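The data blocks that follow each hold one structure.
All of the numbers you see were taken from the coordinates with simple rules; none came from a lab. Keep in mind it's a predicted model, so treat the numbers as computed, not measured. Cβ atoms are built from the backbone, for glycine too; each structure is taken alone.
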Structure I
Amino acid sequence: MIDQLGLDPSVPLTALEEVAISKDLSVRQRQFERERRDGWTQTGDTKIVELKVQSVNLDNSDPSTGRVPAVQVDVCVDVTDVDVRDASGSSVVTADRPDTNWTRHTVSNYSWDTHPEGAWRVSTSVDLEQPPCQPAA
């Protein structure tokens, strides 16, 4: 979904609600609003190279305060084929951008009582400083 929003500016930003919630939704909406306003578009696709589950917590004791089921997942992605271009067609990607990077996503379910299987959304994302993974083959 994230690549789709970068590749096709006609995809409504409300599509983010299918994959993100809370802080992550707000951050990504602002990012895409800024990029679209500036005429930036993406080419190429992000590839998931490695995924490691770090923790699982199914505590749903107080959803009103954010105590909901959550899973932390470290994901390494390969962006070798991804470029972002400005309105004039020039790349805005810096030459020193790494081809791979790790991000820790917290995936939460704020609708556990009514939708335990299908309401999982990324609620936070934090870039990790650790050695890169191998690019996709």
Structure II
Amino acid sequence: MAAAAALHVEKVERPELAKHDSTILDLVFVMDCTSSMGSYIDSAKSNIRSIVEEIVVSEKSDIHLALIEYRDHPPQDTSFVTRVHDFTAKVSEMKSWLEQCQAYGGGDGPEAVADGLHDVLKLSWRAESTKICVL
């Protein structure tokens, strides 16, 4: 019977995790506003409102909210590619942004989801916050 080979596992140094304050939350929602969302957009807006309200009520955190809407690139859609609503501490402002969201335009080409995610990187994130993006 052959002897089993010894298994050697090399320890890898892991980078230190970023330090953040869990009581400070920056939360952004990135939402498809193309016409393909027509039958779903009201449900999506309602779910976002519910999430925001639940977090605000249940958490004792300093919460900032943002919303990024995306559609298609021209010529599929000429209204906008992305619409950015940067962070606010006002839930009422977030709700107002959601009320303005409408499913419109678009075509067979892919939606501008990558552009929406790119805009997430350009938001006014707070250095010490816990950062969450919901797509």
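Quick notes
- At a computed 25 (relative contact order in percent (Cα under 8 Å, 6 or more apart)), which of I, II: I
- Source structure (of I, II) for FRET efficiency 1/(1 + (r/R0)^6) of positions 57 and 97 (r between Cβ atoms, R0 = 30 Å, to 0.05), computed value 0.35: I
- If you line up I, II by distance in nm of label points 7 Å out along Cα→Cβ at positions 25 and 73, the top spot, with the largest value, goes to II.
- Structure responsible for -5000, with helix-only ellipticity at 222 nm (-39500 (n - 2.57) for each DSSP H run of 4 or more, over all residues; to 500) calculated and labels I, II on offer: I
- Sorting I, II by distance in nm of label points 7 Å out along Cα→Cβ at positions 33 and 49 from high to low puts I first, with the largest value.
- Each of I, II could give Kirkwood radius over Cα pairs in Å, but the derived value 17.1 comes from II.
- If distance in nm of label points 7 Å out along Cα→Cβ at positions 9 and 121 is computed and equals 3.4, the structure in I, II: II
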